[in-house]
1. If helix-only ellipticity at 222 nm (-39500 (n - 2.57) for each DSSP H run of 4 or more, over all residues; to 500) comes out at -11500 when worked out from the coordinates, which of I, II, III was used?
2. Taking mean count of other Cβ atoms within 10 Å over residues 23-30 as the quantity of interest, name the structure among I, II, III where it is greatest.
Structure I
Amino acid sequence: MNQERHSWRSSRLDREMAVRVYGHYGLPMLAFPTSGGDENEYEGQGMIAALARYIDAGRVKVFCVNTVNNQSWYDKQAHPRHRSYVQAMYDAYVAFEVAPFIQEHCRTPGILITTTGASFGAYHAANTLLKHPDLVRRCLALSGVYDLRRFMDGDYDDNFYFNNPVDYMASLGDPYYLSHLRQCDIHLATGNGPWEDSRPSYRLSDVLRARGIPHQLDDWGPDGGHDWPYWKRQMDLYVDRLF
C-alpha cells in the first residue's frame, strides 16, 4: 500500500499540520480522528487495515488529518469565544488548505470529497460537508455529536453558531447551499450498542429533514456501538457498497 506523510505550517492555525495519505488511486476520503486522536489514529486503531482491500484496489484514497480540538472545544482554560474562533479557523484550514491539497494530490481539480469520522470526528465530517457542499459530496458520520453547546459554558457567538450544525442548518435558506446539499449523500450512523447515544444523530436527522435535505439515518441497532470494532465493521460495509 502506498503511504505518504505531508505537512505544512498553516497560517490560519499558526502551527504545523500533518496529513497521512493511504493509497495510490481512488475516490478521496477525508478522515477526521476522534477527540483525542491525530492523523495517525486511523492506522493505529486498525481502520486502514480494515479498509486495505479497497485502498489497494484503487477504490478509495484515504487522507487522514489532525484536529485542534485541544486548542478549541477542549481548552477549558480559554475563553469560550476563543474556542469557537479556533474552530472557525480549523474549518477554514480544512476548506482552503486541505481540500485543495487533496484535489492536487488526486490530480483532479474539483474532484468531490467524502468526509468521514467517528465520535467527535463525525462532528467534523458532518460540519465540513454541511458548510462546504461544493467541495464535499458524501459524508459517513459515525456515532457523532452535532450540538456543542456544552463546550461554550453558556456563551454564544457567530463563530459558534456557524459551526454548530443543529443551529445553522435549522435556519438555512440560501438556495445555493440547499441545492448543493440536496445532491449530497449523507449517512448518519448510530445504534443502541455499548456506549452509544443515538439522540444526537436523530436530532440532526430531524433538522435535515425539516430543510428538505435527503440523508440516511442508519440505525445499526446492536451493531451500532461507540467503539472501533463497530466503526470498522460499518466502514467496511459503507465503502464496499458506495465506492
Structure II
Amino acid sequence: MDQDIRHNLEILRSQSLSSLAEQHLEREIFSGRMPPGVRINEVNIAKSIGISRGPVREACRTLAKAGWLEFIPNRGCFVREVSFEEAMELYEIRIGYARMIGELVAERVTPADLNDLRAMIETMWDINRSGDTAQITVIGLKFHRALAASTKNKKLEEMYINLHFHHRLFRLGALTQLDSFPEKLIEWNKTVIKARESVIDVLSQGDQEACGESYADLVAQSRDRSKALYQEFLAMKMPNEAAAI
C-alpha cells in the first residue's frame, strides 16, 4: 500500500513539475524572449527553474501538440514559426469562434465577470500610457482569456486561446522586427482598447447577436492590422512579394 501511495505521489509530482515547465515556456515564448525559430535548450531551462530535464521534455511535447513548438528530426525542438498564410487562415477560424464566444458570454456572463472586465479596461489604459509594450501584450491576452472564460465552456476557451497564441507567434516572427512596431502598437492600442470597451458595453445589454458581432469585428480588426504590418515588413525585406499581398 505504501509503495502504491509513493508511486501515485511521484506521478502527481511529475505532472506538477511538467506544468511548471510548460507555464515557464509559455511565458518565455509569449514575451518574445524565445522568438520563433529558436531552439529549446532543455538542460538550460531545467536549470533555470530548478527541476530535472524530464518534466521539461514532457512540457515540450505538450506544447508541440498545441502547435507552439515543433520537433525537427536530428536537430531538436524549436519555437514554431507561423506563416502569413497560416495566420490568415487561423483568423478566419478565430473570428467564427469570437462570434460564438460573444453570443455565449452575453447569455452567461455574471455581474462579477463584467466588473472584472471593466477593471481590466482601466488597467489597459494605464499600461498603454506607460508605454510598456510587453505588458500591453500580456493584458491583451488576459482580456481575451477572461472573455472566453465567461462562456463557462472550458473546451471553447482552450481552443480559442490556442488560436490567439498562434497569432502571437506570427507577430513575433515578423511584425516585431519592424523598428516602427513599438510606436505603432502603443498608438493602435488606443483604438483597440476603445473597441474592447464597446464589446463590454454591448455585453452589458445582454444582446447575444450584437455581442457576437461586436467581438468578431474586434478580431477582424486585429487581422487587418496584422496584414497591414506584414505588408510593411515585406516592403522592407522583400519588396516584390509585398506587392502581391
Structure III
Amino acid sequence: MEPIADSEIKRVLVVCAHPDDSDFGASGTIAQWVKDGIEVGYVLCTNGDQGGEESGIPLEEMPQVRQREQREAGAVIGVTDITFLNYRDGWLEPTIALRKDIVREIRRFKPDRLVCQSPERNWDRIGASHPDHLAAGESAIQAVYPDARNPFAFTDLKEAGFEPWRVKEIWVMGHTQPDHWVDITKTFPQKVKVLQAHASQTAHNKELENMLREWGMRNAANGGFADGVIAEAFKIVNTN
C-alpha cells in the first residue's frame, strides 16, 4: 500500500517496547522526516532494564542509563519529545492499562502517522519478535483503532483534556511482509551515530556499522532498489 504523502503529515508518534527499538528499525527514516519539518515523538513502553548484560552496568542502574541514552540518541536526529511509560522490561503484556497509556499519548501528541512494532511473530528473524515487541505492537494498534478516536473510550482521559484523535495511518516495523521501503542512504551515518549513543547495548559490537549496512542493503534489495542503496522496511496500514 502506498503511504500518505509526507507533505500531508505534520506529526509522527513512534511507539516501541524498549529504548533503541525505533533506532534499529526506523531512525534513518525518522531523521529524514525531522529534516523535512515533521515533528516526531517517541513513546517507550518499558524501562529497558533487561537489556545490556554485556555492558557490566548493574541492573538497578540500567533504567536511568537507558533513558539517558535514548535522549542522547534522539538528540542526534532532533527528537526531543520522549515519553517513558516505565513498564517492567520483559514483562510487557497488551493490557487495558498499557493501551490506555498509549491512547493518552496519542491524544496528547496528535500524530497523523504512528510507527510501531509488529504484533505478528517473525519466524525468519526471531529477534524482531521479542515478547515485549509483540505486546507493544498489539497495544499500539489497539490504541489507534478503536480507542484513540472514540469519545466513549477512556472517558476519564477526555475529562482530563485528552480529546479523541484519529491517526491516519500506521507504519509497522519488523513485519514479515513489508510493502514500503525508504531509501536512507543519505541518513545512514546518522543512524549509525544514533545506535552508537545506546552504548550499553551496542558498544560491545565492533561490527555494528557493517551489521546495520548489511541489514539496510538487504532491505533495499527486497524493495527493488539499486545496488549500494540502504533502506528501512515497513508495512503500511491505512486506518480509515
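None of the figures in this text is laboratory data; all of them are computed from the coordinates on show. Not measured: the values here are computed from a predicted model. Cβ atoms are built from the backbone, for glycine too; each structure is taken alone.
1. Numbers: I: -9500; II: -26500; III: -11500.
The read-out was computed on structure III.
2. Working: I: 20.9; II: 17.2; III: 27.0.
By mean count of other Cβ atoms within 10 Å over residues 23-30, the leading structure of I, II, III is III.
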